[in-house]
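I've put the structures underneath this note.
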Structure 1
Amino acid sequence: MPSLHRKARLRYAYASAIPIGLLAGANAYAQSNVTLYGIVDAGIVYTSKTFDSSTGATQGKQWLMRDSGMSASRFGIKGTEDLGGGMKANFNLESGIDVANGGLNNSNGNLFGRQAWMSVSANWGEVKAGLQYSPFFWAIVASDARNFSQFASGLVTYADAVLGTSIFTSNAVSYTTPTLAGFTGSALIALGGAAGDFKAGRQYSASLTWTSGPLTIDAAYFNGNSGGTVQTPTPTTLAFVGRTAGIVYRWGELTTKASVTTFNVAGSFNETVYSAGLDDFVLPTLNLNAGVWVTRNRDTSDDHSILGAMGAEYYLSKQTTVYSQIGVVNNHGTMHTGLSVSTSSTLYGAPGTTVGANVGLRHMF
């Protein structure tokens, strides 16, 4: 007969084999993938005059070799693991980069300052935690005539009003529903986390989208407080209340878009931005788009601006695009709508009329 010691060793080996077998089975069952992706975009920007926001002075024309003429240059890592039963674990780490000098750009100023989140998704929707875009931001992107180009689009009026607030949302938890009868909803809360002051830096956002065939209607809300523990090189906790409503209609290759957005910044201004435009693939490799954005300060009728732009994109391949854009902005009163988010001298426009143009090359991988 086996000794007691031998019996004990056999029982230990058998018990140890159970979790090892289970882990091996789980590894065989789960399917996961990790993807490296990115955009490299650079071009030349011309403006007929510039505005120095630090001194308030208007300066002459300017030529710039700038990163991100149309799309924000970036690189990222994203992954998904199949947990079984239709459930998945997901993550995304994304950093903005500056092609011109190799530094950070197009983010909250940190290494992975565009996105840094984990989520769990299934047929009941998706729960996401970490640095992420707000539902308010996504709703404005969806109804922007020029798809939030870095030059002369709704992104300029957005960043001009609130910089990175409600775009790069830190300490956030969100839930997005599945699509039911054409409706999709999303809600987010960002926790400020200041000791003794729960409201400091707290941010809320929600959106609701309805799609039926070629028609899409969306509406979204944002409410954020200043303060909190989040400190980023690009300000992302400006106190403001935002609302937006947009409509998109697709006529084959032609898409028409319109929206109304308000930015009520605490202690500063109360702006409404009206936008409309179209986007058309006139050829499989050629896209033309145009839009107009009218901004009014509801507290001071003399402060208003109008921004108009056109763009052309020629696809050399699925990954590489050459593009050209032209824009005109006219500012009245103390309004300083710019032409591009490239630099502070182009984000904030000079009084009167300014003309600008941009040509560049974009590669996606």
Structure 2
Amino acid sequence: MGGRMVDFGGWDMPVQYPAGTIEEHLRTRTHAGLFDVSHMGEIDVRGPGSIAFINSITSNDASKLIDGQAQYSALTTPQGTVIDDLLVYRFAADKFTLVVNAGTTIKDWDWITSQPRDESVELRNVSSEYCQLALQGPDALKMLQKLTDLPLEEIKYYHFDQGEVDGVPAIVSRTGYTGEDGFEVYAAADKAEQLWDKILDAGNTGSPEGVLPCGLAARNTLRLEAAMALYGHEIDETTTLLEANLGWICKLNKGAFVGREALAKQKEEGVKRRLAGFEITERGIARDGQEVVIDGAKVGRVTSGSPAPFLKKNIGLTYVPVEFAGEGQQVHIDVRGRLVAAQIVKTPFYKRAQ
């Protein structure tokens, strides 16, 4: 389809299609965009001890899930830092799937299998068995509904159902990484091309209101406008969940889990730095890795920075000392030797109308 391909975590991925990143971004915000995210990893957890095991290695509380529900969570180190963020899908009390990031799938698998577990718990890395397509945007529901008898309107946010899409057995999840409503479709890996083509056909109105195929660049600008963390940027093994404003997926009262003691101590003592959003207030674009300066002192680096196509602003995320993390705080970004003015603003930068 004319995608410009790049290496991404060992995968050959389209960074953009001929319409371009800005058009892909805007179409997803206003109508729909289709993303091939089959690079994501999937790990099955089976057996009567599944809930206890998942709760021992993740920060959120898997015991609160019901069948057909998904949960955002994280794998944490003993220091409370982030090995990876992930989704936990509950099919039954003894049947779960963990969806992890592409570049960390092997690391995650090695970590998970190294943790103590009841002999009843069976783990399988099934990443190669699945494709995953994400149809995102306000028109996603009506487009996908053409291909399935599943009652998509009834699927709540962060819930899923199982049925057929274009005759293909699939898991349809009301989740995404764009800040928009939408669905992620999991199916057998060899059905990816069929589903991709049929979803594009179902959403192709032959007008600027149709679906567009979207690449990695638009996926990144969309999630940045929604201030969603990207592993390797906002979160990694040097950042804790509390510093990253992810305390809401950190259930310290659920019982023991890897990193709980460190996180409880940090919560009691208070974080010393915090992830904050900023908006450039003069001409200039902040990019990943550039230094953040306050009163002449270097206080951090930009974890993610980009123009925001829908908001028509230049935005970014950075860790700053907690005393400088308040809204309205004036900062500067070192853009190739030039200090560009910015200010700390409330996140998410973009929030869709409910």
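Figure out for me which of the structures 1, 2 the number 18.0, 50 belongs to, where Rg and Dmax of the Cα atoms in Å, for residues 206-333 alone was derived from the coordinates.
The read-out was computed on structure 1.
Looking just at distance in nm of label points 7 Å out along Cα→Cβ at positions 78 and 270, which of the labels 1, 2 belongs to the structure with the highest value?
Greatest value across 1, 2: structure 1.
To which of 1, 2 does the computed value 29, 16, 14 (semi-axes √(5λ) of the Cα gyration tensor in Å, for residues 110-221 alone) belong?
Only one of 1, 2 returns 29, 16, 14 for semi-axes √(5λ) of the Cα gyration tensor in Å, for residues 110-221 alone, namely 2.
One of 1, 2 was used to calculate Kirkwood radius over Cα pairs in Å, giving 22.4; which?
Clearly, the read-out refers to 1.
Comparing distance in nm of label points 7 Å out along Cα→Cβ at positions 142 and 326 across structures 1, 2, which is largest?
With respect to distance in nm of label points 7 Å out along Cα→Cβ at positions 142 and 326, the highest-scoring structure among 1, 2 is 2.
Of structures 1, 2, which gives 0.50 when FRET efficiency 1/(1 + (r/R0)^6) of positions 54 and 166 (r between Cβ atoms, R0 = 25 Å, to 0.05) is computed from the coordinates?
Structure of origin is 1.
Match the computed value 2.4 of distance in nm of label points 7 Å out along Cα→Cβ at positions 86 and 118 to one of the structures 1, 2, and report its label.
Label of the source structure: 1.
Quick check on the output: 18 is relative contact order in percent (Cα under 8 Å, 6 or more apart), derived from one of 1, 2. Which one produced it?
For relative contact order in percent (Cα under 8 Å, 6 or more apart), the value 18 is produced by structure 2.
All of the numbers you see were taken from the coordinates with simple rules; none came from a lab. Owing to the predicted nature of the structure, the values given are computational and were not obtained by experimental measurement. Cβ atoms are built from the backbone, for glycine too; each structure is taken alone.
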